[in-house]
Structure P
Amino acid sequence: MPPGIGDDLDLQRVLQFLPFFVIGLHLRADHFHLVRRAWVRLVAVPVLGCALGFAYWAAPRVRPVWLYHSDSVQELGTAPWAGPVLTLGLFGCSTVLVVCFLAWVPRRRTWFTALGAGTLYGYLLHGFLAKGALFGGWPEAHPWLREPLGEVVVTVVAALVVTALCTPPVRRVFRFAMEPTMAWAFRADPAETRRRPPRAGG
């Protein structure tokens, strides 16, 4: 993405994540049936295992800014061809991992089914906790967090925290900011208003 786009509305990130939103809008029920086939679920296990191992290997070797999709190749100081190549590569890897995840999503209702409706809360709110830990100097104060055991502990704690952020109590507290009622911002449809029956005594 050219740096001239600027940071307004985080458009660089929006445009690079746009394919996921477009694909999501076009998914149908039969697409989910395809990923739940037995062979897909079987292949998904080693793929997810390899991805997890690769992530731990790549973490200290790959610049994490590539995952944020918020900077141009000029700002990152890399070759012009690196941007589209890495963006397409990350998009392909993300798509494969999403398919592997969906392959193991149960069809029946479980205790964590309700968490799916709150994933936006986990996605947006976890940043405040992560930045708070960085500003508080946690990594520097606890160097063991960068060791293998510490990385496993951080992974488990992060999973628990994000899960907690998706729960109904957290959603109720932050709904005013995350899902505000916007009826005041839209005018009522005149045709709909005419169809409403008059109130008693009106």
Structure Q
Amino acid sequence: MRVADSEGSVRGVLAANLKRVRAARGLSLSELSRRAGIGKATLSQLESGTGNPTLETVFGLARVLGVPISDLVDGAPGGGVTVVRAADVEPLSGVGVDLRPLRRIEAGDSVFEVYDQRVRPGGTQDSAGHAGTEHTVVQTGRLGVRVNGCEVELGPGDYVGFDASLPHAYTALDGEAVRSVLLLHFRADQRLHVADALEH
């Protein structure tokens, strides 16, 4: 049994993984900075484990590097029973969303990432798009979802799925936070796990 704890903080795991994936892509810190539109000093802090990664930064880096988000924020996979305590998982926070990475699942040529997602009231979390297919199931509250100009409203138990490369956004409706489960699915051609990165 592997019980996730705070020792493997998002900062520490991101620092190690970002260095490996960047090296596997053959990118200098300066080139990654240019492509991602993120300051070189900020990237240096992230790679040293002293930075404060935001949701937008991590998703932006994953998009530029062409990897699933879990290639950057997930530690070594465990076997047997995995228990992840909500209080022990450091969230990635964005303008309108707090995202807690819970589990990376590898099945055949696919990777699935499971997140506990909290959409805060009063803001909208926009995404320019990233690799994969996105699936969301609402647990509590009412969620507004916009995908490439198409808008839908979801309530508890409702589901939405879409091509995550399209521009999309989440908004908490009715002035209350929305809790949901976010599942990202990546095909083999959309992934480069850090373990593979070490071999190249």
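helix-only ellipticity at 222 nm (-39500 (n - 2.57) for each DSSP H run of 4 or more, over all residues; to 500) was computed and gave -7000; which structure, P, Q, did it come from? Spell out each step's value before the answer.
Details: P: -20000; Q: -7000.
Structure of origin is Q.
Here distance in nm of label points 7 Å out along Cα→Cβ at positions 10 and 162 was derived from just one of the structures P, Q, and that gives 1.5; the source is P.
Once mean projected area of the Cα convex hull in nm², for residues 114-177 alone is evaluated on every structure in P, Q, the highest one turns out to be P. 1.32 is what came out when Cα Rg over 2.2 N^0.38 Å was calculated for one structure; which of P, Q is it? It must be structure P, since only it matches. The maximum of distance in nm of label points 7 Å out along Cα→Cβ at positions 66 and 154 over structures P, Q, that is, the highest value, falls on Q.
Looking just at distance in nm of label points 7 Å out along Cα→Cβ at positions 42 and 170, which of the labels P, Q belongs to the structure with the highest value? Provide the component values of the computation, followed by the final result.
Details: P: 3.7; Q: 2.1.
Evaluating distance in nm of label points 7 Å out along Cα→Cβ at positions 42 and 170 on every structure, the highest lands on P.
If we compute distance in nm of label points 7 Å out along Cα→Cβ at positions 18 and 50 for structures P, Q, which one ends up with the highest value? Going through P, Q one by one, distance in nm of label points 7 Å out along Cα→Cβ at positions 18 and 50 peaks for structure P.
FYI, it's all coordinate maths here, none of it is from the lab. All values reported here derive from a predicted model rather than from experimental measurement. Cβ atoms are built from the backbone, for glycine too; each structure is taken alone.
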